[in-house]
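Read through the structures below before going on.
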Structure P
Amino acid sequence: MLEERQKRLKELMGSIGSNGLILFPGVDLFYATGLMAHASERLTCVILQKDSDPIFICPSFEKSRIKKGVQFGTIQTWEEDEDPFKLLGKIATDLNLENKQISLDNKLWFDWFLRIQKNLPKAKFVNATKVVQAARIIKSEGEIKLMQEATKIASDAIIKTFEQVTPGMTETDVSKLISEELSKYGRPAFGLVQSGPNSALPHGSPTGRTIEKNDVLLIDAGPWYKGYMGDITITSVIGEPSEKFKKIYDIVYRSNRAAFEASKEGVKCEDVDIAAREVITKEGFGKYFTHRLGHGIGIEGHEAPYMVNGNKLLLKEGMCHTIEPGIYIEGEFGVRIEDDVVARKDGCEFLYEVPRFLWK
């Protein structure tokens with residue numbers, strides 16, 4: 001998988017006239033090399049060139065750890081009393097990159113950019129987004145399989161959590177439950193637990209609020225599974241649903257399915273948002289749907305493509321994104337129904353078909 005990714009990155013580098021790509025600790029470095037490293041004041045990076053294997057730069061005391069985290073490439077190190085950016089400049093010069101176009105990680109710290117620029121004054125630097133995002137946005141079938149498992153873990157964990165919730169628990173209690181369930185099969189990435197009026201907050205953190213009988217409960221959670229994310233929201237009731245809740249839930253559900261039917265190769269991202277929004281607007285609740293329809297998902301919880309008005313990007317087969325319409329009535333309750341899907345040539349597939357209408 002890494003060899004395929006690097007081949008694709010190198011092809012994309014060539015398409016924009018870049019001779020090198022430099023990535024720093026973060027998700028893009030992980031995507032390109034399999035190395036999960038955390039940003040710190042000590043320089044760690046990788047240089048990818050079209051015609052050679054990756055070259056990693058790291059502190060000398062980190063070499064053993066870095067070596068365990070990468071599958072191929074060479075490692076060059078610097079000592080604590082040395083300037084690592086001089087080493088980066090020397091390596092780039094040895095690779096004949098000193099006066100070429102180099103794509104730089106778009107999340108590079110500005111101070112580091114200035115230090116790189118100082119050591120490679122004749123190089124032309126461009127944002128690596130057009131290279132890395134273009135590679136990441138289309139998922140391979142191998143990646144999709146990992147995401148299917150991550151999505152199933154999210155769904156199963158949320159449902160098992162709902163089965164354990166009783167009136168008298170707090171949102172914080174439920175947050176601990178969802179974390180425990182996610183931990184059984186993956187690593188918890190996030191978990192939003194909102195009850196009663198708190199469920200009307202599109203993005204709310206768990207509080208000490210006590211869940212009461214017949215409260216609406218919204219759980220939005222996902223794991224990090226073998227490098228990939230799942231992101232599912234289930235809204236239900238701890239007890240008997242009111243007629244108003246059932247009406248709102250039905251509208252949001254139909255909005256979710258309208259977006260599902262609209263999502264396929266060749267469709268603009270904004271049109272998927274519009275398809276969902278029209279359902280809610282026609283029912284008179286348009287002003288209560290306050291956020292975009294969805295976002296891409298992969299090694300990050302939020303990444304391209306974004307399902308939002310104004311995004312003219314055409315969906316292509318292999319693009320994965322969420323569908324998460326919602327209606328949020330302040331002071332009462334909110335309903336969000338979120339699924340993870342993959343676009344195909346002739347339609348759309350759920351990464352995992354989440355059970356709905358749990359109170360039946």
Structure Q
Amino acid sequence: MKRLLRTLNGEAVWPPPVWLMRQAGRYLPEYRAVRAGVKDFVALCTTPELAAEVTLQPIRRYGFDAAILFSDILILPWALGHGLEFKEGEGPVLPRLRDEAGVAALDPARVAERVAPVMETVRLVRAGLLSEGFADTALIGFAGAPFTVACYMVEGGGSKDFAAVRGMAYAQPALFQRLMDVLTEATIEYLSAQVAAGAEVLMLFDSWAGVLSPSLFRTHCVAPATRIVAALRQRHPGVPIIGFPRLAGMMAREYATTGVNGIGVDTGSDIASVAALVPPHIAVQGNLDPLALVAGGAAMANETRPILDAMRGRPFIFNLGHGIVPQTPPDHVAALLELVRAG
């Protein structure tokens with residue numbers, strides 16, 4: 001069995017499997033060469049041959065234990081009919097969803113057709129891993145968790161505090177719950193389709209979970225994740241799921257009740273403290289600071305070794321606490337892998 005799958009089945013594999021969030025991306029010159037020939041980011045995500053190519057690039061270069069589908073968490077609202085564009089220097093821009101009409105306009109019936117190119121990417125990557133000699137590399141499919149996706153839809157893009165979405169959750173709870181229900185059901189279908197196309201592991205990114213109060217965290221992070229995991233477990237009982245409730249490390253005990261096989265830990269959390277909150281069979285994933293990877297050398301080693309020491313003897317996946325940043329020297333990634341694989 002592949003090392004990542006063994007870990008997510010509760011085995012303390014050592015040295016731990018390793019992959020890095022945003023491992024396919026702007027820090028790699030081969031990625032930048034592909035991106036330069038595409039009109040926009042959505043086009044890259046929905047052109048299967050190109051999306052498969054950039055998914056495989058870091059596997060060819062580094063031999064990670066997992067490839068993660070190259071896509072974006074906002075492809076799902078785009079597939080539901082919500083507007084989406086990526087502006088240079090600004091990031092994602094979406095129409096602000098603030099009323100009943102905005103929720104009613106979302107169309108789950110159109111999702112399957114619009115994400116068909118993403119499913120073709122999954123098939124191409126799975127075939128490419130086998131044909132290029134990476135049969136032991138697991139393929140991760142993913143989606144944004146409903147709350148995090150709702151953050152971008154309500155705010156109309158990124159935000160420092162996501163005040164509008166939190167305000168809606170408090171002031172218009174019925175409306176916000178309807179939005180969450182639409183996104184939850186769409187997420188189930190989207191992730192299930194990825195498994196049918198060849199994904200072996202699923203990851204649910206709740207990147208803004210930590211902006212919520214404990215009560216809202218339970219309602220809008222734990223509850224939808226529980227629904228998603230239960231539905232996927234019924235359809236695909238052998239496929240493990242990693243949850244990443246970023247910035248909510250001390251709520252890990254409650255998040256573990258969702259039924260996930262692994263929990264991602266962000267840079268700002270002490271990984272040993274988070275691990276102590278969850279059952280020992282649940283894998284912990286994380287949590288090197290991406291800027292330590294940029295620095296490299298002794299700084300990177302001094303941050304990496306305590307993580308490894310703390311996680312030795314339990315199911316653990318080495319990763320970053322958030323995604324690789326564009327200024328990361330590729331050689332530092334190779335040095336990190338050498339350090340982790342030395343145990």
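The table that follows gives values for the structure above.
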{"read-out": "Top of P, Q by relative contact order in percent (Cα under 8 Å, 6 or more apart), largest first", "value": "Q"}
{"read-out": "Per distance in nm of label points 7 Å out along Cα→Cβ at positions 3 and 283, the highest-valued of structures P, Q", "value": "P"}
{"read-out": "With Cα Rg over 2.2 N^0.38 Å derived as 1.12, matching label from P, Q", "value": "P"}
{"read-out": "With distance in nm of label points 7 Å out along Cα→Cβ at positions 99 and 155 derived as 5.8, matching label from P, Q", "value": "P"}
{"read-out": "Among P, Q, structure where mean count of other Cβ atoms within 10 Å over residues 179-186 as derived comes to 21.1", "value": "Q"}
{"read-out": "Origin of the derived value 30, 17, 15 (semi-axes √(5λ) of the Cα gyration tensor in Å, for residues 19-210 alone; candidates P, Q)", "value": "Q"}
{"read-out": "Entry that produces -11000 once helix-only ellipticity at 222 nm (-39500 (n - 2.57) for each DSSP H run of 4 or more, over all residues; to 500) is calculated, selected from P, Q", "value": "P"}
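No lab work stands behind these numbers, since they all come straight from the coordinates. All of these numbers come straight from a predicted model, not from anything done at the bench. Cβ atoms are built from the backbone, for glycine too; each structure is taken alone.
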